[in-house]
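Just so it is clear, none of the values below were taken in a lab; they were calculated from the coordinates. Nothing here was measured: the structure is a model prediction, and the numbers come from that model. Cβ atoms are built from the backbone, for glycine too; each structure is taken alone.
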Structure I
Amino acid sequence: MTKGPALKISIRKYSGFIIDADNTLFDFDRAQRDALFESLKMLKYTGFSDEIYNLFESINKTLWKSLEEGKIERGSLKAERFRLLLDELKIEGDCEELAQLYLKRLGRKDYLLPHAIEVLEYLYRRAFLVLLTNGITSVQQERITRSGIEIFFQDIIISEEIGLTKPDPAIFLLAAKRINLPPSALLCVGDSPSSDIRGGYNSGMDTCWFRSTSADYPYQEPEPDYIIDDLRELIKFAPDLC
């Protein structure tokens, strides 16, 4: 457990956990890279490289940030990221077709991060769990089903299905309502400071940042109550079995 001056000194036990999907349970970076490579290959583009992947990742992150801020619609994001990518690469292609190819392949990439299953199984026996994701419905449903993790959750909330997007506190409060627990009894866990931590904080939940990269925590976001580098550290927050 990594602690800083603003983090909680003691460790609480929580009756429920609101858990993010991508880069918290799923290895989204790996899935994204593989899906992009396969999709470009289907369009007969053979020049895939780290530079191209990094370009797409940057475009994608920028657009998802705009979605969180309510500046674009989800439907626009799906194809717009590929229009921008093709423009940057100066290659011909149908961005709508590429978007469909990508989403179909992304849904098949159910790569879980280390220890995800064992941690979910442990928490499931001791607390209520909600999976809360901003991901695209068709992709997330297929990945969740293929991975088998749906059995550990009392509820699964995909933002596209309900018309709310993290960090809107309303989606976090809905998650709390679905399992009939007050926000104060819940720990919100995720890798995104702007989505998971801000949303959990603004809805009255304690928050736990899963540090999935080496990037520093952004100073402008609410500081998390806890920081972890390994999913197994969540075990400390689960109540003991009666």
Structure II
Amino acid sequence: MSIFKNPLQYFYSLAFVSTMFISSVYLSIIGTLLFPFSFKIRYRFINFYSVLNLWVLKHLCSIDYRVEGLDNIPDEACIIFSKHQSALETMMVQRVFPPMTFVVKQELLWLPFFGWGLRSIDPIAIDRKSGRKAIGQIVEQGIERLKRGIWIVIFPEGTRSKPGTKLPYKKGGAILASKSGHKVIPVAHNAGEFWPKGFFSRQTGTIVMSIGPAIETKGRKSEDIMKEAECWIETKMKEISTVATYPSSDC
């Protein structure tokens, strides 16, 4: 889907993608050199990737974002359940929440430069085909990260979904929440309507990111935690969407 109205839009989009690539190369090298240092020091440098690219996105591509529900962010480390539609939300959450890491598919760590930078923030890298083993990794490594005060971002659908669609929510994050007792923060956004999967498909405007109330997890079943988070996210998606129509749910 290409929606450029003039050649400058193409140029600005190319500039943004180029900035993402070049910054990932330089910052991944720095991140690798900083491995002997603490997580917070490494994260501070790697986070500049988000700062820089969101600035370019705003000033060259005319895509900005606003956040609703900032007062719902607790002072303690939590597990973020976020809708996943674009590469943009991976940067936005880093600008909004405290230092964090991600649950990712292990193949991402094999990518030159990008994978090196990703390693710098101690991700939980799983083989999505390994079933129970992957869930075990999420729980064991997730609890360890949370004890260190590191927030964890999980995309419960497992992969990017197109605007207006909903994929089955996977249970790994909810099991981590149930076993760790750490709160879940649901996040909805419509980034996919502005920059969906694909380098040069975009729509100018303001992305809405909405942060929901913290979901208590202590003493609760993973199924109940997941259902509450899923209902909040999918209901909010219907409210903030500008172009997509989401399917009805039983919430």
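Of the structures labelled I, II, which one yields 17.7, 57 when Rg and Dmax of the Cα atoms in Å is computed from its coordinates? Structure II accounts for this read-out.
Could you figure out which one of I, II the value 18.8 for mean count of other Cβ atoms within 10 Å over residues 93-100 was computed from? Structure of origin is II.
Highest-scoring entry among I, II, by relative contact order in percent (Cα under 8 Å, 6 or more apart), is I.
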